[in-house]
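Nothing in this text is a laboratory measurement; each read-out follows from the coordinates by a stated rule. Here the structure is a predicted model, which is why all the values come from computation and not from measurement. Cβ atoms are built from the backbone, for glycine too; each structure is taken alone.
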Structure I
Amino acid sequence: MFAVYAKSVSREDPLSCLVVGEIAESVTPEDWVTVQVKAASLNHHDLWSLKGQALPADRVPMILGADAAGGHR
């Protein structure tokens, strides 16, 4: 699927860790819903994640985003 995601973390150059492209689609847990995101933003939490402050390096690649607009698929 097409996504913006963290491929790695870097305290010195966090934006270099951001990728726009294809990533394997994850399985949606049974008690969750999948949404089709139409718009998203990069916020401070995402930048902290890219710096490794809110996201450990062993958890990447990871799709970022706490701010999104879309609808149920």
Structure II
Amino acid sequence: MLTVRLPENLEQRLNHLASATKRPKSFYVREALERVLEDLEDAYLAEAGYEEFLNSGRAAKSIDQVERDLGLAD
């Protein structure tokens, strides 16, 4: 169970949508989370990985070097 406080304008919009479509508000909240959560996970996990790399002291490689290392260079 999760309780969320919404700004009044969002709550009014959600109430209107739920009323107009005869669906519960939770349906739209769940759908919105499903649509956005994957993007948020990607962004925050990439940021965490980047921070970990920066703190590791390891040297960065150019894309050309990565391609050579993987045997993908021409």
Structure III
Amino acid sequence: MADIKIDVRGETCPVPLVETRKALRKASPGDIVEIIGTHTASKKEIPMALKAMGIEGADIQQEGDVWKIRIGV
């Protein structure tokens, strides 16, 4: 179960990345942030941005057109 859940299905860049950054700022250590979206480029950009922020080990899943990224903070 995610502590912070963001649904950005139907949104295009930069909205998913901006919303992910907002959620990470709100998150407390130990929280799980989950982002659900459909924009293919964001599925690649979010993990790259996480890596740049020093956050490793995001779990990325794909079901049809919908992807889900879970981040442990």
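Here is how the numbers come out for the structure above:
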quantity: Among I, II, III, structure where mean count of other Cβ atoms within 10 Å over residues 28-35 as derived comes to 14.6; calculated: III
quantity: Structure from which -24000 was derived, helix-only ellipticity at 222 nm (-39500 (n - 2.57) for each DSSP H run of 4 or more, over all residues; to 500), options I, II, III; calculated: II
quantity: Top of I, II, III by volume of the Cα convex hull per residue in Å³, largest first; calculated: II
